[in-house]
Structure I
């Protein structure tokens with residue numbers, strides 16, 4: 001069955017908007033876990049605009065019953081209290097390290113790695129992360145032909161960037177975007193890679209993706225899930241997603 005990893009970054013955004021300690025992403029992670037999610041995701045950035053370095057350790061302490069996934073740019077250097085992505089993973093030892101090529105000027109992740117040009121720099125970083133006991137996943141664009149390079153680099157999985165699919169789904173014109181996701185997933189599986197997916201997935205578009213790629217190992221969902229939770233409650237919303245997963249993985 002496809003696992004649900006709940007990204008709690010948006011809880012930290014809300015907290016930081018007031019400069020205080022509430023709402024606490026640690027409490028949100030605990031609620032999501034108690035509701036039955038399979039994992040917790042955080043994506044700390046060097047500017048600490050949402051998840052802070054201290055959050056990473058605190059959330060790690062409550063995520064012991066599920067898989068902890070730390071996303072980040074492995075090329076970003078240490079800055080201030082941010083120790084650098086590899087060092088953060090070494091100190092926390094999550095189950096999964098998801099590498100994403102994002103920068104400070106990006107509002108959110110908006111593209112995957114160029115596996116050909118980034119391979120030389122990625123390979124030793126992947127090796128270092130795996131030495132800390134982590135599964136390593138690389139964020140990639142749907143539709144790329146060379147996804148097998150991720151295996152050559154040493155990664156265990158890829159995460160398909162699904163925003164183009166989600167946008168197309170909202171326009172009711174998503175066949176091509178979904179086919180790109182499926183093609184990349186199938187090529188990754190043929191190369192021996194596990195397949196994750198994430199970005200702008202929600203309760204409307206998730207089922208179609210699951211039906212098209214029934215072997216998805218994990219979906220990481222944050223923005224939509226937290227937005228929906230404003231109206232329905234976090235525990236209820238997590239259970240709604242789990243019901244979608246169960247209905248499409250039976």
Structure II
């Protein structure tokens with residue numbers, strides 16, 4: 001939302017038309033571009049702001065001492081009050097969210113047909129059912145560079161996406177004969193390690209390999225089997241990336 005000309009409604013429309021997937025925003029931005037301050041949560045009907053370093057602090061009005069403190073914090077502020085400047089848009093987009101959910105969720109459809117409004121819990125449950133069933137795409141708004149509305153996105157991942165035990169993941173056994181059936185993976189730390197190296201990056205930290213672990217545990221100095229080359233590889237170190245910072 002911090003980019004010039006940011007238009008989230010165009011993105012929502014592209015998801016519907018190009019991907020042919022019912023979609024709706026679950027948030028409305030409070031301001032855009034340099035004035036982006038936070039979002040209105042359409043599901044729970046509340047405002048969410050970020051305050052602190054790269055949040056919505058007005059640096060021109062703060063003294064040096066306050067900025068020094070703000071550099072080490074980014075606090076998420078939740079308010080039950082919806083700003084008057086966006087309340088009409090928020091109501092419109094919340095109704096649009098109901099209509100999109102009604103197309104894919106029977107419970108929401110029945111509620112609207114009875115001329116009633118779903119509760120916050122019913123909305124959240126419908127979004128999760130529809131998203132897990134691959135019938136609906138909730139759209140979140142935010143700014144990574146300003147660290148604004150990032151936490152609600154992470155909360156949405158936990159609330160609306162399936163956890164590993166709810167999805168069936170099949171993998172080919174590289175050591176099995178050709179034509180062997182696929183093996184179902186179990187999301188357990190004690191299981192044999194199975195992961196996917198999905199990105200290689202050469203940068204100021206050296207070569208980084210980004211991995212997704214499907215089962216098992218990845219540890220420093222352990223030997224892992226490369227299914228593509230058929231060779232064993234030693235894990236030199238494990239790091240966690242935070243934007244352009246690395247934590248060992």
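A value of -13500 was computed for helix-only ellipticity at 222 nm (-39500 (n - 2.57) for each DSSP H run of 4 or more, over all residues; to 500); which of I, II is the source structure?
The value was obtained from structure I.
Given a value of 2.5 for distance in nm of label points 7 Å out along Cα→Cβ at positions 10 and 194, calculated from one of I, II, which structure does it belong to?
Clearly, the read-out refers to I.
Taking Rg and Dmax of the Cα atoms in Å from the coordinates of each of I, II, which one would give 16.9, 48? Don't jump to the answer; show the numbers that get you there.
Details: I: 16.9, 48; II: 22.3, 68.
It must be structure I, since only it matches.
If relative contact order in percent (Cα under 8 Å, 6 or more apart) comes out at 14 when worked out from the coordinates, which of I, II was used?
That value comes from structure II.
Any read-out appearing in this document is the output of simple, stated calculations on the displayed coordinates, not a laboratory observation. The shown structure was predicted, so the numbers you read here are calculated from the model rather than taken from an experiment. Cβ atoms are built from the backbone, for glycine too; each structure is taken alone.
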